[in-house]
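What follows is a set of structures to go through.
Please treat every number below as a calculation from the coordinates, not as lab data. Note that the structure is a prediction, hence the values are computed from the model and not measured. Cβ atoms are built from the backbone, for glycine too; each structure is taken alone.
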Structure P
Amino acid sequence: MQITRNKQLIVRMTYLAVLIAVVVVLQLTGVVIKIPGLATQVSLVLVPIVLGGCLLGARAGAILGFVFGLVITITNCFMGMDPAFTGILFQAHPVITVLLCLSKSTLAGFLSGLAYAPVRNEKRSVRIFGTFISAAIAPIVNTGVFIIGCLIMSDTFNANFVNHAEGQNILYVLFIVIAGINFLFEFTLNMVLAPTIHFLVELVEKKVGFEREKTVKTRYRVALFDMDGTLVNTFEGVKNSLEYAADKLGEPAPENPRLFIGPPLNQSYKDFCGYSDEKVDTAMEYFREYYNDKGILECELYDGMKALLQDLKKASVKIYLATSKPDIFAHRVARNLEISPYFDFFACASSDEKTLTTKEQVLSLAMEQLKDYDKSEIVMIGDRHFDINGAKSFGIPSIGVTFGFGSEEELKEAGATHIASTAEEIKAIIIE
């Protein structure tokens, strides 16, 4: 059974509230219970803290650990329920003692949950092993921080708890009398109950339908996609629009329509047809006449592109469109092909195709939005040397795709950082 994100959040908060209550009750009970042989108060609280860290994540483990520390601070420091130990330290070093009480269990809960996170989506045997590791980390960190804190307050510790007449020193008392015996009790208890903790985690995930959030490692955090020849095969629509415009002008159609896909249309008419500025304007008017009505619909996504966008989105990669296609056309194509929701930002050419046309100009719009990202975290994906050169001008890596309108040789000569021939290869480069 799977539940929606909002409901899942409510359920998670409910479980966290229940575990907080358990932590409070167990610690208050432990304050008044003394087990023979233990130098300080008995603690059963690390078990629900580990459970919370494994089930709800490292932050939940930290919250539970903080609640544990808060109860200790209130009862032992401010209410004086442990006058023979914590009370003495608190009187001499109030700030350090409070910080010690709060930090040791908070860090223990956080690291316990953090240790379980990498195995959350692995096979059952690995998850069981991860539970034992988490259960072991909690008492190790809790006791380790406690020892460090006591060493910081060594003056008070030596004066009150070390019997110099018997040749004892602070390390002996800490590791053998106080921390040693208590640590062994807490560690053993956690190890014995680790299988139970794992069982409860599995049971809740199965019954409630918690989605295990995968930790995905990505090489790049932002993907800038060209449109024509990279995401979308627009050849048919562009070819028909060029032929329509040529027919209206009484000119022969361009011999190689592929050359017109990628660079600004006005520049292509000048470079490949030798038109004057006035004739370019007329040709573009006729081109748009057909393209706006029919040509824009004569396109399709390349194989695997929609799945690629979905996978990148799941991996929390930001997806930008960076195309020299006019914005009115780019938005329409994206809507028609139902890929608009995947984009975090559209960086497109201006509608007049005059004020903002080149790949560098388009990329400047995108890079303006990405000032908080390191350039090594951003990658440009395109099929022509315009895309690769544009990426180089901003110092960002690039992926040249060979299934579009450019050649592998063109992309390599332009200096593409990576070469990909399928959507799956693009994914493998971005998501490690």
Structure Q
Amino acid sequence: MNQKIYEDYAKLAVEIGINLKEGQDVVISASTRIADFVKEIVKACYANKARSVSVDWMCEEIDKLKWMNEEEEVLSKVETWQEEKAKFRAEKLPCLIYVDDADPDAYNGIDLKKFAAVRKARYSVLKKYRDMEDNNNQWVIIAVPSKNWAKKVFPDLEDEEAVSKLWEAIIKTMRLDQKDPLKAWEDHIKDLQDKSNKLNEMNLDYLRYTSANGTDLTLKLLANHYGISARETNLKGNDFTANMPTEEVFTMPKRDGVDGVVVSTKPLSLHGQLVEDFKVTFKEGKCVEVTARKGQDVLENMLDMDESSRHLGEVALVPYNSPINQTGLLFSNTLFDENACCHLAFGAAFKNNIQGYENMSEEDFEKVGFNDSINHVDFMIGSADLDIIGVDHEGKEYQIFKNGVWAI
């Protein structure tokens, strides 16, 4: 990849993504495969007056060896140094940049029951630090191609050509092909904000989804829900753009207010395995049945990790003609695939999707039915004929989506 793309991409991550302020610290999480690109991010951080920049290096191959060889008890234990690291980060609140080049099949073959048990054990210890960070730091996730990821997207191409093709798709969807990528992103953020403002003004009570594929779903929204798009503001008053790319406006469903059937329109990649052609049935907010042509056991294993995983934490509106969907690719990467079309998410909700969340206690969140979970798993439901009707508290109807795209 040419140097200018690296530099422009790094600049987007630092200036639009984390929106780095002078004197802030930055922690970058990335795989050992992409050190050259990470170096450009480090340069961009210092150019924007970062106080300190550090890198947490990752290696999927080593991680998998641990999963395959270490006992559940060993993997489940949060060592003192690991907890101290989490505590330090939660108190220091550095800006966080996650660079994803993951192989979608990296963890094929691991014991999913063992995986679930380890996650639950570690989550019980580390959750308090996650809560301390929640809505207080600035963070972004971006992605660059790796050979194995590219071969998953383009299985019939040689390695080098596959990586080149995936770079082309990322450059397009990240607006790096524009004359001024920074301005292109500012314009895009403004457009999404206009959409979320309109939805917030409607103060909708529920959404009704219908599609010829069998989707027929009524989804009540939480009272005092608040729609958010690309740019968020944390409790420190700093703006950031968490997902790049992003095409969504998202808000919070009512935990016990989802009824009907929804049909997936893209495969879901979970822990290195694909779940394909699945249908989900909800009753009073709870997923009571799933059927899938492939990977049903993988999906059910995730849903059984905790009780809240069977409830929805997010509803996201994404037009079917989004730049990501226009590539015609299945990226097998949630960052991209969730921004191809409308999606829902099993599990954890986002506190900032509630108006006035900054003044709420943990008891307040429990009272309103905030869905807290170990999981947050997005699955795609958008289609070319998807209609979404919004109904406000007086019964007035609004056409939100028509034939898969925005109607407002």
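To test your reading of the models, identify which of P, Q gives -18500 for helix-only ellipticity at 222 nm (-39500 (n - 2.57) for each DSSP H run of 4 or more, over all residues; to 500) when calculated. Working through the options, I get structure P. The value 27.4 for mean projected area of the Cα convex hull in nm² was derived from one model only; which of P, Q is it? Matching structure: P. Upon calculation of FRET efficiency 1/(1 + (r/R0)^6) of positions 73 and 121 (r between Cβ atoms, R0 = 30 Å, to 0.05) from the atomic coordinates, which of the structures P, Q produces 1.00? Of the structures listed, the value fits Q. State the single structure among P, Q that was used to calculate mean count of other Cβ atoms within 10 Å over residues 129-136, giving 21.2. Going through each structure in turn, the value belongs to P. When distance in nm of label points 7 Å out along Cα→Cβ at positions 233 and 289 is computed across structures P, Q, the figure 3.0 traces back to P.
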